[in-house]
Structure 1
């Protein structure tokens with residue numbers, strides 16, 4: 001992968017235009033008027049629509065969008081006679097000018113050429129959305145039901161049929177069942193990426209992305225919003241699968257396009273996840289400056305969101321660790337943990353798949369890696385022991401049957417912390433059984449990357465222990 005020192009801000013879409021902001025402020029002002037006229041507090045209205053009172057406050061101040069479906073429910077609840085529904089549609093129409101200006105380059109897949117037809121994911125699709133960090137492009141955080149396996153297969157085949165790609169203008173608009181099927185299938189592909197054939201899964205995701213872009217090119221502006229969101233989610237997923245397979249240049253191409261599409265769709269969760277993964281790729285390239293730049297962009301993508309603040313701060317910590325700055329690393333880890341303490345209902349409305357435990361897993365696992373990196377660079381066993389505690393916390397929070405690839409990564413990381421703490425015997429005792437359990441299975445690229453670092457440190461300080469962890473034959 002080539003080094004990229006271009007300022008990451010250049011690839012991040014600008015905030016909404018003044019016209020869009022004014023339209024949502026108008027909706028918020030009308031909502032406040034009708035709520036007060038109905039004699040309801042923000043908390044009472046929120047209870048009626050399943051929102052926290054802080055979310056209602058943000059809507060009334062124009063800082064938060066709502067879907068037409070939610071606007072219709074509020075309109076009916078407050079007896080606004082369609083006024084709120086109409087105001088929501090005006091705000092959405094103000095956003096269409098952005099979607100109507102999609103350049104031809106953004107309508108092309110990030111990887112040139114036709115993706116081969118991939119096999120279906122062996123993991124079952126979830127029964128409902130949101131799932132695995134994915135929201136329905138039509139219903140968002142409200143949630144929806146995913147069709148059964150046979151219907152998913154039929155809807156996906158119809159959506160990606162050659163005739164639909166050859167003449168997308170003749171295809172019908174994206175209906176709810178197809179949107180649910182495509183998103184549910186994407187969640188299944190991502191789960192399968194933990195243990196399955198990642199190149200095949202990536203090809204399948206990219207083929208669906210090509211079909212989404214073909215529809216997007218022919219769709220009128222009013223129908224582009226959900227398709228742009230689908231494009232962002234599929235491009236991000238393709239990048240994640242490519243990165244797990246060690247295809248870093250291809251992964252970066254997917255991430256770059258996902259970031260732009262997510263910005264156009266107002267999809268903060270995909271923006272934050274993409275920027276975090278771009279920071280990882282920069283670290284793998286040995287470029288702390290670019291890694292720190294992508295981490296800082298997370299604050300711009302989702303300001304005043306504690307879940308995003310935790311992701312941004314822990315990404316900064318890892319970038320500082322790569323640069324060997326122990327003080328900055330420790331400070332950023334502390335700030336990330338402070339954000340975790342403030343995650344609440346409003347954050348869960350942004351990312352309904354989020355839980356405090358899942359965010360703590362991410363933060364503690366990354367804290368372990370950052371502290372391990374600094375401990376290795378400074379030969380400081382105290383930092384290594386702090387890193388080990390963080391790694392053990394992440395492992396304890398991750399159930400024994402959850403995310404096997406992530407669990408193996410955390411085990412490798414914990415073993416490496418033992419090495420950096422001058423305890424190679426414990427490293428071998430912990431890691432040996434985990435590697436034997438993988439057999440001849442190809443390891444994800446990130447696991448291989450960390451395993452190489454561990455073996456190098458063992459070889460330098462404890463060659464006998466390194467010999468006991470000789471790399472098994474792999475297919």
Structure 2
């Protein structure tokens with residue numbers, strides 16, 4: 001089914017934005033408390049140590065790697081206590097938003113708040129920022145000593161952006177592709193891209209007032225065997241969309257895949273490729289930083305083994321020269337982690353980062369080769385997207401997903417073809433088993449096929465989808481590659 005292709009990568013004009021804003025702010029009762037001028041004054045009053053962009057700029061200048069956990073509970077007092085309990089162990093703070101809010105189901109979120117108050121404990125899997133409104137979010141920010149970011153998973157995050165930025169949050173995660181394809185099923189891609197253009201233009205309006213708000217597209221996507229070129233293309237597209245709306249501080253991310261050489265190459269190539277496409281599109285006044293997400297797939301239930309997964313991610317992120325690491329916990333396999341488990345993950349990560357901070361200039365032929373492969377893949381797909389959109393990356397992105405030119409493994413969205421099939425090679429790097437309609441160069445396809453054939457030979461079996469299934473399950477069984485039982 002052809003989607004609405006009226007979407008374009010053009011800056012929203014003031015009249016268009018203001019008309020839409022009235023509808024957005026009237027979509028839930030707490031929207032009436034949003035006042036842009038008051039939000040600007042609020043942001044201006046924040047000290048540098050409370051600004052996400054300042055923390056990122058300093059980290060870039062000094063080579064320090066920032067640590068950030070994931071955390072969110074239903075009630076303001078409990079969420080405040082949680083973040084203040086984590087603050088001594090990290091550099092920047094999160095506010096992970098609950099699932100109802102992510103789907104704009106604010107009435108059910110309010111019911112969750114009410115039940116949480118009655119029960120004396122959080123019955124939501126995150127912080128319902130929209131329901132708490134500007135005043136509630138201001139109380140949260142005022143209780144903290146470090147910058148705080150909104151982290152969620154919302155195809156339509158316009159109202160949440162208005163409320164949280166007005167209240168003093170200084171970083172906003174997500175994007176029209178990365179918070180649709182991996183998270184939603186029936187949301188048209190053109191709609192979510194347009195809704196996120198609104199979020200980016202809101203950030204751009206703060207930038208027009210001299211207020212720098214960090215924007216971070218979600219890098220890992222589905223977090224399951226995602227080839228680096230897939231997440232890179234999404235990150236670059238969302239970065240370009242944000243820059244067009246006036247964003248100046250962009251953090252692009254990548255989710256750990258497990259093979260050290262490939263992961264190091266992926267994050268290093270992401271920075272290089274993003275700068276190439278940003279500058280080629282005429283954007284020069286921006287700060288680009290990177291974030292490495294520790295393992296996003298299944299975790300071992302054993303805490304000691306889970307800690308080993310965390311430390312591998314910490315080491316890889318530092319070798320990859322990440323500006324920031326999203327840190328996991330030893331309780332990932334058992335549900336929402338406790339504050340103590342979050343502290344443990346942060347401490348393990350910091351220890352590893354500190355130990356290798358003076359030896360992170362690692363260079364190997366394998367890393368060089370992986371960078372070359374990733375660059376060839378990204379350039380091939382970006383050329384096709386630009387051709388499809390006749391130079392317009394918003395239009396091109398919608399058409400690319402519609403035609404399977406872009407394809408995210410294991411994503412639920414109807415807009416996603418689901419034909420691209422990844423699998424690990426004999427050393428655990430992610431290769432392409434079936435490229436579907438993704439226009440990879442012939443020599444790159446041959447490279448992937450040869451790597452998969454090497455594994456099949458080593459394991460004494462045919463290369464098949466069974467390998468993919470085995471790989472998905474491997475980490476929870478304390479392995480990276482899903483080898484057949486001996």
Structure 3
């Protein structure tokens with residue numbers, strides 16, 4: 001193919017059209033094209049194509065001048081793309097076709113050698129994996145950024161409560177007040193969940209980071225290429241083991257979608273919590289004006305749209321995952337064009353999670369907590385019911401019996417309108433010891449078990465959390481040559 005005949009009306013601009021005498025139907029071109037969304041892969045395809053070209057040179061399939069011409073052409077295409085100057089043609093059914101077409105326009109007939117020993121099947125899979133590797137690293141960095149905000153707010157809350165002590169609030173089960181915990185403990189619960197996401201991203205990245213280049217269409221090539229050297233040149237730590245698997249495998253897309261979906265679920269839970277906490281009914285927090293919206297009709301409204309969208313977009317991420325799982329079902333080996341459907345859901349999931357992480361980071365950085373309101377809710381005497389039962393346990397009362405004794409006191413307090421503290425103080429087995437457990441702040445101060453929500457365990461948890469964050473940052477820095 002030369003610059004003059006890149007597309008002469010017979011469809012020869014398509015990489016596959018040599019067998020055909022007529023141009024493809026317009027409807028076919030529109031239906032099968034992917035250039036509208038796969039342009040973002042251009043830098044990755046260029047990087048992998050340069051590694052492939054250098055491999056062809058090592059194999060004696062390109063001379064020095066041809067190598068220099070192709071590398072220069074690829075560099076020029078990338079520079080044009082980054083500058084917004086690369087023109088796409090109607091015959092460019094995807095970004096990979098566009099790159100080869102433009103390189104050939106720039107360097108002449110030698111451009112036709114760029115595809116030597118390579119199929120679009122292994123080319124696309126390689127560029128896609130290369131892109132996803134970088135995107136997973138960028139996502140992990142954003143997740144760690146949100147973790148940093150949560151830990152900063154947790155640390156600050158230890159001195160922002162009534163009297164300068166730690167902020168406390170009710171912990172919930174079934175969305176009913178259960179037992180009081182420190183706000184720091186609550187915020188760090190979200191941090192630990194997000195750190196599991198970072199761990200999943202790293203584990204997923206390891207399986208993505210495998211080069212399919214050299215697998216050809218499905219069976220490799222008769223040419224003397226070296227897939228190991230090419231993989232290393234392109235930045236992959238490993239290459240494929242089976243060419244059929246290499247060109248048809250999209251497990252890495254499924255797994256990436258699952259990890260991103262799980263991040264979205266965690267953001268959704270956090271968003272739901274913000275919606276509740278900023279309502280007048282809870283009044284635990286107030287949104288900053290920069291992360292709230294108003295009503296077009298009701299002037300008094302301050303709406304938690306960021307939190308609601310974090311909740312709502314989880315459904316979109318679930319759809320990306322389940323939709324692609326349905327696409328993958330029952331596909332025979334090896335490549336099938338159905339696999340072209342891999343990019344749009346993953347690109348959408350990556351973009352959705354990136355924006356969600358940035359928005360929730362800003363929201364949590366600026367939200368104002370209301371310690372007095374939280375403490376008022378946390379200090380309900382009924383929240384100390386379990387502590388009262390455990391006090392009886394220390395006296396040798398079986399827990400089930402202790403549970404019944406305290407439950408009867410709670411029921412009597414509610415039925416007769418008698419303050420629970422009065423009933424507890426009058427109970428011989430509890431008395432003043434039990435009444436002391438109902439004092440403000442006693443419920444959290446009494447939590448001593450490791451990993452629990454009291455001051456001592458929370459302080460120990462802060463140390464472990466900081467160590468874990470540092471370890472994750474070190475792990476990701478070690479897996480990214482640029483340290484970004």
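Read the figures in this text as sums done on the coordinates, not as results from a lab. Remember, it's a predicted structure, so these values are computed and weren't measured experimentally.
Out of 1, 2, 3, choose the structure whose coordinates give helix-only ellipticity at 222 nm (-39500 (n - 2.57) for each DSSP H run of 4 or more, over all residues; to 500) equal to -19500 when calculated.
The structure behind it is 3.
Given a value of 1.14 for Rg/Rh (Cα atoms, Kirkwood Rh), calculated from one of 1, 2, 3, which structure does it belong to?
Label of the originating structure: 3.
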